[in-house]
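**Student:** What follows is a group of structures, each given as structure tokens.
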Structure I
Amino acid sequence: MNRFEFSTVNFLVLSIPVLLISGPFLADAALSVSCILFLIFIVRTRQFILFKDNFFIIFLLFYALIMISCFQSDYLEKIFFKNIFYFRFGIFLLLVKYIINKNEKFVNNLKKVLILTFIVLLIDSLIQFTFGKNIFGFSHPPGRITSFFGDESVLGSYVVRFSPLLIALICLTKGKFYEIMLIISSCFIISFVSGERAAIFLLLLFTSILFLIWRYDFKKKLIFFSIALLFILTTFIAIIKTSEKAKFRLIDQTLSQINFNYKNNEPFFKSVKVDDKRFILERNDTFLPLKYALYFETSKKIFLDNLIFGSGAKSYRYISSTEDYMIVKTHAAFRNKPKDFEYPGYTNVTSSNMHPHNIYLQLFSETGLFGGLFVLFIFIYITLMVFFSKISFEKKIILISLIINLFPFMTSGNFFNNWVSIVYFYPLGILYLKKNN
């Protein structure tokens, strides 16, 4: 690449974490343009040797499974062009590898970008939490803080999924111990105020794994994580004492939805007023909240009927609304009401949706046994690598981002969504970095 081309792709790749805050469009545009420029460079210079890469070959195998699932799908015309360009994420891995090998300042620059982004998000989220609007005047959904993300409740998810990468970069650039402490503390503050329970759980999972693999001796680890635990508890208590909405979201609503003994527990439903806003406390006669239970049932049926290659990647939105697969139920508390009684979101709830809100339900139903087991095997393999391999500590931290992204027992976004895919793939390019860089 000439200097202008390299500077352009370098800038675009560094800008992606910031552009993700605006949504998927600009970030995906930056990724796509940089990949196109990189492919033009490869073809022009005939450096096809760059494609000889183990990560890229593994990605191509998964991409092949996606396309096979599309070609045998009843919804080929609707999903083909939604999946054909998924290969760009594999090209992106090679591009990051190329940049890292050519630009020794890239890692340090990326660290600065992420630190600045985290600082701005922390300040802005606290402003929105305190005053109801952020610095641009954006309000937030009831019970959530979203900062610059607007109507999308992904603030906590964003910082949690990028935090392993940032901490790895701090370690790689010989950053200070207090920097790691500040990042973890900031992530917990942002996650708590955001009201995203999944993000809080994943952050706790990340810090727990970090404690187990931390390279310091046990005494130093114990001191560090005791301080961290004290800070987490203090911050959590301060936030729920400060905000009734946060307390309701993180404690009351969570406890009401826990239903391990669902066969014997009495279902209930009630509307409560919190800070002049109406919220719901509910428990259904299912282990999961009603809509997630319906997603599970429909996904299972789709999988069993399309066992090998699934119904086609990104086809859940179409197949789940068909007569054969759509399930309609009403919350147990309303089943004795007249037929014309309606309470939106709780009566006549359907399993039809864009995706089933769990990556393994989505993968097994849309890409079948091969696609689901492929990703599940990767999850198991990288988990074993984190705990038992001799790879560098920094690379283990990056792999933790893959663990929290692929963790089976959590709700999730659409696995094939552009925004989600960028968040998943972006940290993996740093695995190419050699420690002596």
Structure II
Amino acid sequence: MGEVLFEWLGTSIVALPFLLFSYLAIRLFTGAPPSEEDVGKAVLATIGACLAAAAVVSVWLPFLHQGGKHIHWATWASVPGLDYHFHFALQFDGLSTPFMVLSLVLCGTIARFAIRYLHREPGFHRFFVLYAAFVLGMMLTSLSGNIETLFVGWELVGLSSALLVAFFHERTGPARNGLRVWSVYRIADACFLMAALSLHHLPGAGDFARPDESALWPADPASIDPWKAFGIGLLLLVAAAGKSALLPFCGWLPRAMEGPTPSSAVFYGALSVHLGAFLLLRFESLIERSPLLCALIVALGLGTAIFASLAASVQTDIKSSLSFAALVQVGLIVAEIGLGLRWIALVHLIGHACLRTLQFVRAPTLLHDYHLLENAIGDHLPRRTPVADRLMGPSWRTRAYRFAHERGNLDAWIDNFAVRPFLAVFRAADCFERNLTTTVNGASRRNGSDGGAGEEKQ
């Protein structure tokens, strides 16, 4: 009885956001959206019910299953004769359970804030349809029991994030920035998909736990070849870098601030920006098999933290400054994962997500308070001299300022050396296909005309 109840509670944490998304989407696209009050009640009731189920599961888990529980829910595809299956599976362990609770608490907090913040906004219902998709994606990502389920949640989070960046689509800027975010996510998702396919050639077929549940997080290092671990881990690292705006993909993060403040808070201050670190934590048993990969992760994390610290110091708007400040901590979390400090990284992630959520939500009123204080004293508030100004000479400070102000020209480098060659190859392929099609069609028409003339002569 306890096993069945546990599985029902665990499944409801994913099923309820799916029902919420379906209800809001159907009502919106049928032209009969519910009132703002009904939307608010439905969203808060769903997240509250999920949080209650998550609390019961979290308390019950250590007593019912020492270490964790893997739930196989349904098989989506299976290839006879091959060791390949694609099934829906949930997993409750030392990583998924705290991340699930964190996601629900922060999603509920931001939802309560957004209900009032977006009051009478023309896109109110559209926002909460996408928000419900985001909550569903976060639950699938947090509780995924294999890499396919994780990929489904990963895609839902990415799609809802990009669409909410372009929420104010009547302006050109948000629409372009939303496309920019989506294009970076495509690169990350392609690497994720290649890693998923590669994992199916290893024992376990992409599952995070073996049938005896001996590989639940935290797990011992995987028993695979270090070079195979390096190859797959490198693909996962690129996927994590794209999702968490690590080097060299940092350029899209300030662009994502075009979205409403609630989505900026929950996506790029709290949850979505930490998904790259979560992915690396989930596959830490594979990463630890390759010391070279661990060193690369540490270097990438520290490099991102240094770059984001410089960029944050020259930003002129509070949301961009907070986004780069968040990126500093994400870089440090990634470096901690590379050093094998898995529990420190998890605690750091949870604490940082809560802090940034409060800062993003407080940002609009904080500016108002600063203006009141400056008007009261008749001058600007005092500011501390940055440490870099005391350590570097004038010429180096100028160079560092220009580098930070231009954000390392990362967007230009990606455009020139990745986007344009990519587009050139596909445009050439398109031109070749059009020419080939025209040639084949012309030859077919000529043959048909000749055949018709011959028949007339006969």
Structure III
Amino acid sequence: MKKVLVITYYWPPGGGAGVQRWLKFVKYLRESGWEPVVYTPSNPEHPVNDESLLKDIPANLEVLRTPIWEPYDAYKKLTGRKKDDRLGAGMLSEKKKGGFAESLSMWVRGNFFIPDARKFWIKPSVKYLAEYLAKNPVDALVSTGPPHSMHLIALGLKERFPQLRWIADFRDPWTNIDFYHELKLSAWADRKHHRLERAVLDRADVVVSVGETMSEELRALASPGKQDAARFRVITNGYDEEDVYKGPLEKDARFSLAHIGTLGKARNPGALWEALQELIAEHKDLAADLEIKFVGKVDASVLHALEQHKLSSYVNKIDYLRHTEATRVQQESHALLLLVNNTPNAKGILTGKFFEYMASGTPVLAIGPPDGDLAKIIHETQSGLIADFNDVAALKRHVLHLYGIYKQKGVSAKGKNIEKYSRRELTKEMAKLLEK
């Protein structure tokens, strides 16, 4: 088999959204004639652990691990957190107060840890992997970010081994990420972020991203002469047939609207809370049946908004479930909330969670741009309903439609033409890019 070196920060037993994409590619690459070798930290700061994901690691996979130093102990001291506190993804905070310490730490993070807090792993990793590759050559190299320090490790290797084919895989944007403006960047730091991003986009042989809009944005950020469309490719996230829960289950007794995963303040769906508040006042039966179910970390701003809309009593909050248990909850619920960040890059947001939602057969209730990448696939697969961020009237119609199915004890039809979004099929697409 040909060999590919995969550089990733997220790897089991780490859990959460960041680990899924390349865990699944690695799981199925051998079927397409590629033997993966994974490089990952031995002591990462993962937001959660999920031992159930270990089952997806192929037998006898070579996993290279070296220690990483991350400045999170100092950050925890500065912000008054406990040493064993796990840090949420993105800008999520479960505490109501931020204050000067949080603001100062954000400024330090944006201006000194470029591109991110894993920057101290770049040089030692380039040195370690260069020595490894000199003795153990591979046919291709993949870096996946965020954190985008992974791309800079690959860039350093590309400079030492220019013949090595490199795919830079973007699960999220870099300078177009929704919270980039919150980093309190100086002009110098902003220029450095863009310079490093452009170096990755220019030097990678192929730049892969998870959606059409993100791919177009990354292409536009590359240098003139480096914007060849053939270099910028899309391979979406997907679902794994083996993860779809197949055991016995019963639908929730109450009309459950469930959100699975991290819910940050940029995804706080104010229009939905307003719609539900109005519907409860207008429909006594809905008021008696409603359950708002959260599985995962929830930002304090979301809980505050629910309190303001008199919805707190309807909330069922579950801090975390293993991935296998979360897929069962997806099928037990009556609708699955898919909330796009209400930020300038909203059209290009296409989360991995959506594809698992799709495979569950439970209808998706999405909030996001009606002309975005997510809306396009929802309509293509007939897997749910979508409303714009502030369209309270449309959300009320959608909720009543789903509630009608619940009252009639009906079951929505599964989405159509979803097979091409299976992890196995998507891995075949990635293998084709590696072959070229």
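Throughout, read-outs are computed from the coordinates displayed, never taken from laboratory work. Here the structure is a predicted model, which means the values were calculated and not measured.
**Student:** Tell me which of I, II, III gives 8.9 when you compute mean projected area of the Cα convex hull in nm², for residues 27-114 alone.
**Tutor:** II
**Student:** Here's a follow-up. Work out the source of -24000 here, i.e. which of I, II, III gives that when helix-only ellipticity at 222 nm (-39500 (n - 2.57) for each DSSP H run of 4 or more, over all residues; to 500) is computed.
**Tutor:** So the calculation was done on II.
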